[in-house]
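In structure tokens below, several structures.
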Structure I
């Protein structure tokens with residue numbers, strides 16, 4: 001599998017690349033954001049590891065560019081620990097965040113976890129009628145296709161899985177805790193706003209009105225449900 005690693009600190013990029021290559025991954029390593037962007041335009045990776053603080057073009061901008069065209073996982077690296085940076089990254093489509101300094105084995109573990117999820121969410125199922133259609137919104141699990149009024153909606157694997165889970169519940173309320181544990185496969189902790197950030201991003205892609213969303217309804221104090 002092909003992984004893009006971008007960090008202007010040569011030692012960090014080299015270290016991450018070495019550990020990933022030892023795990024058998026094909027690594028595309030860059031110290032320059034412009035060179036990395038050129039590679040992204042010409043190749044589809046399976047995952048990207050991006051430093052946030054870069055010269056000329058920051059990691060958020062590159063992540064946003066990736067999300068305009070591709071759905072593969074993006075892991076952000078940052079020396080900052082502010083929640084606003086994490087929320088910003090998640091809002092534009094990042095899948096995970098790692099704060100410097102880090103253990104390179106943790107990076108490898110996070111990469112493996114994201115790739116497992118990505119493959120699972122994109123697995124094609126041969127069952128018939130494996131789709132939902134609600135008020136012009138169409139989502140097909142077999143083809144991993146989502147359209148709104150006939151126009152494609154480009155969703156990340158996590159966004160697709162959240163939307164599919166809500167449709168699967170057929171109008172019943174799903175708590176943030178259940179969404180997180182079903183989609184991320186990890187234990188939910190109080191104060192975790194990851195689901196909220198991804199719901200906001202989903203609504204933006206569906207053209208929802210913030211105060212009166214048509215598809216993803218908020219049931220205050222309980223969770224979310226799909227509208228009908």
Structure II
């Protein structure tokens with residue numbers, strides 16, 4: 001089952017990202033289902049599926065399902081291109097393709113997904129602490145820093161998402177026992193922030209960034225350590 005899934009996924013990734021030029025994408029957006037590149041795209045996917053499957057025609061039904069669904073999904077995406085933002089279309093498109101791939105795999109190797117495992121104590125703890133590390137921490141840090149609120153904060157909330165990714169990396173480093181990674185992350189952030197701080201004459205900006213960084217790192221480390229402690233307790237009991 002796993003081998004077949006990997007072959008389907010490899011063919012999909014190569015067809016969508018490796019063997020699709022930018023001018024093909026632009027032409028498809030302009031002409032939609034009338035673009036010849038849409039059909040070249042499908043042909044390349046077909047060839048890649050045959051190659052990865054070593055031309056084993058036992059899987060011809062899976063190939064047909066994937067190609068036909070790929071065409072339908074792409075045409076729908078092209079027609080929604082001006083109505084829905086690019087990020088939503090991209091991820092929605094890829095999710096649908098992967099769902100179809102799993103359906104094709106299931107046709108040959110029936111499998112079940114154990115939804116109840118999501119409700120296990122380990123899964124619930126992980127979801128809870130990842131939520132705390134990312135979005136809950138963002139609100140907590142924002143409230144704590146409200147006293148030093150800067151007027152030049154980014155309107156697109158880039159700083160918020162940088163902080164979320166930063167804490168998520170730290171959380172992963174701690175639970176993987178790779179504490180050195182935190183040092184590399186802090187060093188990298190310091191390098192990128194150095195130019196901002198060197199140009200800024202306002203000392204309060206430096207203090208604001210320093211406090212925010214220390215809070216972000218501290219909360220992420222504390223959350224990860226707390227998660228590990230509770231996981232150990234759950235194993236003992």
Structure III
């Protein structure tokens with residue numbers, strides 16, 4: 001009886017160690033939020049910043065070879081990023097190409113969010129389209145896809161009535177849920193840690209890292225790339241100005 005009990009205890013212990021070891025291995029080998037891109041193929045590099053990144057030195061950022069920056073301007077129907085105006089002024093002085101983005105709230109009216117975004121950027125001169133950041137992270141879960149898409153249409157309508165072009169930022173889940181089959185005619189800026197970023201070719205910008213280091217920014221920073229060469233980049237910038 002003692003031998004049988006000891007064997008049973010040993011089997012349970014080995015099984016437990018095996019399960020723990022498997023879980024530990026998975027946790028250690030989870031997908032890192034970073035993908036290296038071929039700079040020969042994607043030579044245009046950008047970052048995105050908000051008040052969360054603290055004080056930044058745009059001259060040093062430009063010296064690192066960064067070509068463009070998207071700055072958080074607003075969120076919801078009333079919030080304006082407290083660093084947006086200073087970041088904009090500093091970025092302009094550095095000569096980097098500048099864009100602005102808005103974090104889209106599921107629980108706020110889309111048209112009103114568009115008006116808030118426009119009030120944040122006001123009469124500022126921007127080189128890049130207004131980016132709507134739509135994702136499930138940071139939003140309540142109890143909103144249907146149809147309701148979110150309807151609100152997003154309202155925001156796009158508000159923005160397209162201005163002098164600005166519009167781009168949608170989202171991750172792979174957000175692309176499948178909100179964009180695919182609905183807004184595929186619009187330029188897309190996708191966050192993805194796979195290469196290629198999405199199965200569709202319908203992407204213009206790719207956020208391929210949350211863990212990059214750029215001189216001039218303390219801590220980790222998001223890294224982005226343009227889907228094309230330098231000539232295509234200049235052509236796109238020219239189209240935006242028209």
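Bear in mind these aren't lab numbers, they're just calculated from the coordinates by the rules spelled out. Everything quoted here is computed from the prediction, not taken from an experiment. Cβ atoms are built from the backbone, for glycine too; each structure is taken alone.
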Next on the checklist: Starting from the value 2.4: which structure in I, II, III was distance in nm of label points 7 Å out along Cα→Cβ at positions 53 and 189 calculated from?
Outcome noted: I
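Comparing relative contact order in percent (Cα under 8 Å, 6 or more apart) across I, II, III, which structure shows the greatest value? Spell out each step's value before the answer.
Working: I: 14; II: 19; III: 23.
Of structures I, II, III, the maximum of relative contact order in percent (Cα under 8 Å, 6 or more apart) occurs in III.
Comparing percent of Cα pairs over 18 Å apart, for residues 77-140 alone across structures I, II, III, which is largest? Intermediate results must be reported in sequence, preceding the final value.
Values: I: 59; II: 66; III: 38.
Largest calculated value belongs to II.
Here semi-axes √(5λ) of the Cα gyration tensor in Å was calculated and came to 40, 23, 18; which of the structures I, II, III was it taken from? Don't skip to the answer; put the middle values down first.
Working: I: 31, 19, 17; II: 43, 27, 16; III: 40, 23, 18.
The value was obtained from structure III.
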